[in-house]
Structures are given as structure tokens and as C-alpha cells.
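Pasting the structures in now, so scroll down.
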Structure P
Amino acid sequence: MYEQMTYSYLLQKMLDLVTADVDKREGSIIYDALAPAAAELSELYAQLDVSMNLAFADTSSGEYLSRRTADFGIIRQPAARTKRLGKFYGAGGNPVDVPIGSRYSLNMSNFVVRERLSSGSFILESELDGAAGNQQFGEMLPIDYVSSLARAELSDVLVPGEDEESDEQLRARFLVEVQNPGTSGNVSDYMRWTTSVAGVGGARVMPLWDGPGTVKVVIVNTDKQPASDVLQQTVLVYLNEQRPIGAEVSVVSASSVPIHIKAKVTLAAGFTVQQVNGSFVNTVRAYLEETAFRVNYVSIAKLGTLLLSIPGVLDYHGLLLNGGGANVGLNIDEVPVVWQVELEV
């Protein structure tokens, strides 16, 4: 807004206000007197420009964005700890129970037992905030001594851990909230309540799905994958605390639709099909996560465009999506998941 208020512009503007019979050349008394003032004013205008941007949600960032959204009751979501499935076995390979609160370690990541699911199966929580606890899988070492325990295994991600909400995520949530305000338990309310639960990466709300007063909420986790039973139950408990009196709420996980992609590619010199295949898998996975719950089909044309964008791919032909040459349709409660990618030369 104040880009033109540079040091040179301000200095010249002040010099222009001085009468012509005064020496205004560089090094003169009047020039040397006005130059520091022009420098300070240019810095002031630069700071004022920054302040203007921080005042509005579409250009704000950091603490100032948090303060702006807080005016509307939208608080930046803190980092959340992952909840994992832990399995425990005795010397004979039989499941054994371990004490609630006992601690285990895997690759410098520590986990604590929080809840028993069944014999030998427990919910574990990472001791560190954020998404780092989602990455580890395999055999754990006990930090606390547990008699009769021979092997401890860290298994499924039940509720994904999340890093602190980024500026872009908070801004997007804020704009959705103010542009689609919730009122008395409408769809916007249920969307806001559901997505505020740690571990939920997206939702669809189906009002009146089984008659008056019924609401079904379909969810995915933060990786845009089907949600675990634990996450579904967590969301259901929270929605039952928020819902209007008389509403009957059901929470289910989205179903996964496996996506199989096959094509023949022409490669540039120096590239291997293994390199290209790995890059394409990552690109397709990111595309499917971005479009989950936003579109009701997987576009074969889009996949072709993504394939051509991979470094080393000059051309392709014979692109098949789940064995056919057409889009793959999705129901309202389905999300696509990369199953297999086969590229040949």
C-alpha cells in the first residue's frame, strides 16, 4: 500500500517544498538536514505496510493471525499426540497384559500405555507432541520392567498425531467458518465440531440420513485414510457433547477405494523407471489426499497430467485406471487410496 514511500521519493518530496533560492544539492545544509528524516519516514512507512497486512486474515501470519481468528472464537489447534496400537506377548507367544502407565521406546521415541482394548492389546500414546509419533513401527523396548513380557510391538496408528496448525490451515478454517456460519446444529456446525477433533482430516455430514433428527458424519484421518474405531468413538463422544437436544448422531469411517494405475512411459536419458515410479506414487498420493471429500471421482485426465509433470517422463500411452480408460467414481462415503502403480517402458 505504501510501496512508493521510499527514501528517495520522500527526500525529493521534502526538497521540492524548499524554496528555489536555497541550495538543495547533495552535501548542502538543507539536504543533510532532510536526509535522516526521509530515511526514518521510509522505515516508518515500511512498518506501517507490514502492520496493515497483519490486520487482515488473508495476509496475516503467526501470532497476529491467531489473535485475529480468536476474535471469532477460532483458536489455532495445538500439536496433538498420536495414539497407537500396542501388542504385547509372553515367552510362549501368547498375549499378555501390561500395566497402564508403563513406558516403551522405539528409535528414540517413547510411548506410554493408556488404555486396554483386549488381552495383550492396548492404546499407547506418544510422549512427544506432533506427527513424529506416527512414523515408527516395529518392536519396542520396555523402559519399565514388566514381568512375563517377552515382546512388545508398536502397530497401527489409531489417532494420528498432528503438528501445530499452520497459518494456511488456520486461515482456511477461519474463512470457512466466517463464510458458512453455524446455527443451531446445522451442517456447518457439525463440520466445525468434527474437524476440531485432533486426528480428523476431513468430514462429510449427512443430515436426516435415517429420518428426522438423525445425522451421519463420515470421517477420515489426517492422512485422508479411513479412520480407526478409536477415532470414530472419540468424535462421537465429542459430537454428543455439542449436538442440539434430540439429535441422534452416528459417526462412521469413510471406505477406501483402492486405486491401481498402469501405463507405459517414454523416459529421458539418465532416468530409470524405478525413479519415475516412486516420484509418481508420491505425487498421486498427494493429489488424492488433496481431493478427498472434495470431488466424487478420480480423474484419469488429471493423473495423465501428473504423470507428464514427473521429471524424466517425456510421454506416456496406455494409461489405465483400475483396469479401464475412464474416471473412477466415488460414493459420498468413499475416499481413494493408492493401491498399486505400474509404469513400464
Structure Q
Amino acid sequence: MIEEKRDPILGKQSAVFREPVWLVESASVVGKKEGEGPLGNLFDAAGEDDLFGCKSWEDAESFLQREALSRALQKAGWKPEDVRFLFAGDLLGQEIATSFGLECFDRPLFGLYGACSTCALSLALATFAIAGGFARKAACVTSSHFGSAEKEFRFPLGYGNQRPLSATWTVTGSGAFLLSAEGCGRKKARAAITGLTAGRIVDFGLKDSMNMGACMAPAAADTIRQHLKDFGRRPEDYDKIITGDLGSVGQTALLDLLEKEGIDIAGNHMDCGIEIYDAKEQDTHAGGSGCGCSAVVLSAYILKMLEEGVWKRVLFAPTGALLSKTSFNEGRAVPGICHCIVLEKPLAKAKDEG
């Protein structure tokens, strides 16, 4: 897919890989609301109760990570000890969903925080580790939970505060992904990671924590623009350019920002936060958000479309809002970040491991 002699360092912010890193398997576990949405039948499991039998929202989110990774390992026929490194993160303070959720796997862990861009961040760093020869196999896990996120960043659910129409609904879900330098036995990989563009912090001075889409859209526009420049590609070189959780408000802002720079992605843009809920039947206002939003849609829907050959190449570009309770209460703005991952349909059987 990539010429062997090509320099892996590309442009200002990007990298290409002489050999693809294989995304060999994945799993998605979601909450009740997500299971009732338009993608509900594609997820590996959906809970009947968003506490998942746990005593707190935070414990429930840890359960989501543990269950997603367990299912991905089982589907691939891997043991936990096959995984060299774990790359994982969530939205909670000190990443407690990750630390309590994944401690039972007893694997070396890189705990990550990229807000809602964490799925792409984990995939990027795991890909670098494998492409650089520092690991043969790695796992990426990301999660979010509506109850724990509201408690962490806004108001506990019992407060009953009113949400503006610009607000998005934090997805209750976790996605786990297994990456390898080679294929998974005789099984074809779900996708090939052939390149990526790391995002930079973009701050337009917006301070509305109830309008995450508008806060993150400038970062999405910046990284997508830089990606196309670095790779020398046009929007039509991708079947889909997929943001993670801008929602309907953020999508409008993204398209407007890129149009001002002469870049038109309106015909092939898709947003995971728009796809995961039914705008008419489910009251989520501007759509979905959270670390788990792009992760579960990637696992359940995007990879399926690549496997089936409906799409040949997509640009996966989750965005994150880099705020905290402290920064918000001190009146600081909400900076954004976006990382892009190039995912392609495997053109042939992945290399057999044995």
C-alpha cells in the first residue's frame, strides 16, 4: 500500500508506514440508549441497565472497558499475555475507569488523555510502537459513560439541570482494538492502518461547555486540512472523512471552516455522534459525544464497511475538548484537538503468523 522506500515522516504533522499495521479485531459494549439506536444491532453487547450491576457510574465504566477488551481478546483467540502494551484512557479524573477497569489484565499500560479524541490517540501511539518494532501486538481501549461524565464535568444526574439544544449526549460505551504487526492466523484483519496525522491544540476562545461541537470543530478543521496537505490528497480520495463527536452543531461549523479554505468535504463527511442516535426518536439534542462515541462506532460500523468493501479508505478523525472542572470554573476557554488515522480495506489476506 505504501512504497517501501518512502520516508515515513510526511509534511509537518504526519507519518506513513512502509508496512501497514493491522487492526485485527475489535469489540464494542454499549449502554441501553445506544443499544436502542440505529446501530444497536451491530454492537457486541448492550446493557439493560447503565449501571451494569455495579454500585456507581464510575465502576460501570470500568466494567465497560474490562468487558470490551475481554471480548476482543476472545474473538481474536489472544491471551492477555500476548499483548505487549495497553494504550487506554477515559474522561474521568486520573483515568480511574481505565486503572480500575484494566488492572486485572496485568499488562504494561500507557494511560492516555486526549478527551474525546482518545480513541485516535491510542491507535496512533500503538501504531507507532508496532511500526517502530517495539511491540508485535498491542491493545487500545477507550470508554465514556453518560452518568460519570455528567458528574465529572457538569452536574450529577440527580440535579435535574436543563440541557440546551447545542449540548451533546455522552455515549455510554467502550471500544477495544487489537493491533498487530502481522495478521491474526488465517483470519483477515479488519483494517490496515497506513498513515496518521497528529493534531495540535487549537483554541478559538470559546467557553461554552454545553456546546462541545463548536469548541472542537476548529481543531477538526485544522488537522483535516493539514492531513490533506501533508499527504497531497483531496477529500474525494477518501470514501468517508469521519469525525468522532462534533454532533450537528459541530458538523456545520466544521464544514463552514473548511469551505472558507477552499476544502469541500460535505459530500463524504460523517460524524459518529450523529450516526449513533436517532435524532427524531431519541432525545440527545445535538447528537453523541464522549470517548466511547467514536470507539464503538469504529468497531461496530466503520470497520464493518471496510471489511465488506463498501468503503476502501476512510479518514478517522475523533476530536477532543481539553477542559476540566478547574479550568471551566476559572473562566478558561475550551481548546480542542483532533488526530487523524488512515484506515484502509485489507487488499489481501494478512500475513499468517504460524
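Derivation of every value follows stated rules applied to the coordinates shown; laboratory data play no part. All values reported here derive from a predicted model rather than from experimental measurement. Cβ atoms are built from the backbone, for glycine too; each structure is taken alone.
If mean count of other Cβ atoms within 10 Å over residues 18-25 is calculated from each of P, Q, which structure is the one that comes out at 9.8?
Numbers: P: 9.8; Q: 22.4.
Only one of P, Q returns 9.8 for mean count of other Cβ atoms within 10 Å over residues 18-25, namely P.
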> When you work out relative contact order in percent (Cα under 8 Å, 6 or more apart) for each of the structures P, Q, which one comes out largest?
Replying inline: Q
> Of structures P, Q, which gives 2.9 when distance in nm of label points 7 Å out along Cα→Cβ at positions 10 and 82 is computed from the coordinates?
Replying inline: Q
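Suppose FRET efficiency 1/(1 + (r/R0)^6) of positions 138 and 178 (r between Cβ atoms, R0 = 30 Å, to 0.05) works out to 0.10; of P, Q, which structure was it derived from?
P
Given that log10 I(q)/I(0) by the Debye sum over Cα atoms at q = 0.12, 0.16 Å⁻¹, derived from a single structure, equals -0.78, -1.46, which label among P, Q identifies that structure? Mind dumping the intermediate values first?
Working: P: -1.04, -1.31; Q: -0.78, -1.46.
Of the structures listed, the value fits Q.
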